[in-house]
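**Q** Listed below are the structures to be examined.
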Structure 1
């Protein structure tokens, strides 16, 4: 099995990169939807229901599957020796990916609050949160490509 995985390593890496792109696209967009949802939609209104559908489908159809594929492909690459666990960059990357996954979970919980009509956070909160995936993505890319530490 290891020989097979090594032989398809470039495909695993390509799948990983494509999944990361899809995951990040959703992680950039979902907090932006929350900004508009919090600022413009009254609970129970047609706009509220439209935002709920958009947010739920974005999570269920794009963000969740992309995160799962990202993790699976990443763990396979780690298993094949893609990480140098003695280097700081590897730890920075894995901690940042775990933080991104935690943010994913936090955003999922906020979607449930919007669906229940119990959101208490302002558009400003979601504007600030909207910057977190960008910062984490920058740290992850620099850690894996530049390996400055």
Structure 2
């Protein structure tokens, strides 16, 4: 596979709706580490719309949530010198829909870590842009799960 994204490289069997390569009906975002940021480009389809020409808010939330989650996992992997990213889950996230997000062209996601606390909780910020204009912003907190959690080893 040429230039695999984080999801394809580390979680090829993941069935998550937003980021799982194994979910045929999912969004299948493809996140790539670029220095201190994680980026992704994604193309909406008409069935992702809230109304003609505008992306559904729930889809926007899923894109930002999954992309920030992978940003946190990548950060923990790099900062702890791990061979693969730990399985992380969302503790909380918030999305600000700043303007209608068009669905007629590619969208660009960018996320970056703003903090990691003593408990290993990773804070992330992200933006979703269309045509070079930021449409949506998000913040979130993510944590690696331990044995016994339903998401442990899901990747």
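Read the figures in this text as sums done on the coordinates, not as results from a lab. Fair warning: this is a prediction, and the values are worked out from it, not measured in the lab. Cβ atoms are built from the backbone, for glycine too; each structure is taken alone.
**Q** Among the shown structures 1, 2, from which was the value -25000 of helix-only ellipticity at 222 nm (-39500 (n - 2.57) for each DSSP H run of 4 or more, over all residues; to 500) calculated?
**A** Structure 1 accounts for this read-out.
**Q** Of the structures 1, 2, report the one carrying the highest value of relative contact order in percent (Cα under 8 Å, 6 or more apart).
**A** Largest value of relative contact order in percent (Cα under 8 Å, 6 or more apart): 1.
**Q** Here's something else I'd like to know. Figure out for me which of the structures 1, 2 the number 18.1 belongs to, where mean count of other Cβ atoms within 10 Å over residues 32-39 was derived from the coordinates.
**A** Derived from 1, not from the others.
**Q** In addition: With distance in nm of label points 7 Å out along Cα→Cβ at positions 16 and 40 derived from the coordinates and found to be 0.7, which of 1, 2 does the value describe?
**A** Of the options listed, only 2 reproduces it.
**Q** If distance in nm of label points 7 Å out along Cα→Cβ at positions 72 and 96 is computed to be 2.0, which of 1, 2 is the source?
**A** Only structure 2 yields this read-out.
**Q** Let me ask something additional. In terms of Rg/Rh (Cα atoms, Kirkwood Rh), for residues 48-135 alone, which of structures 1, 2 is highest?
**A** 1
**Q** A further question on this structure: For Rg and Dmax of the Cα atoms in Å, the calculated result is 14.9, 46, so let me know which of 1, 2 that is.
**A** Attributed to the structure labelled 2.
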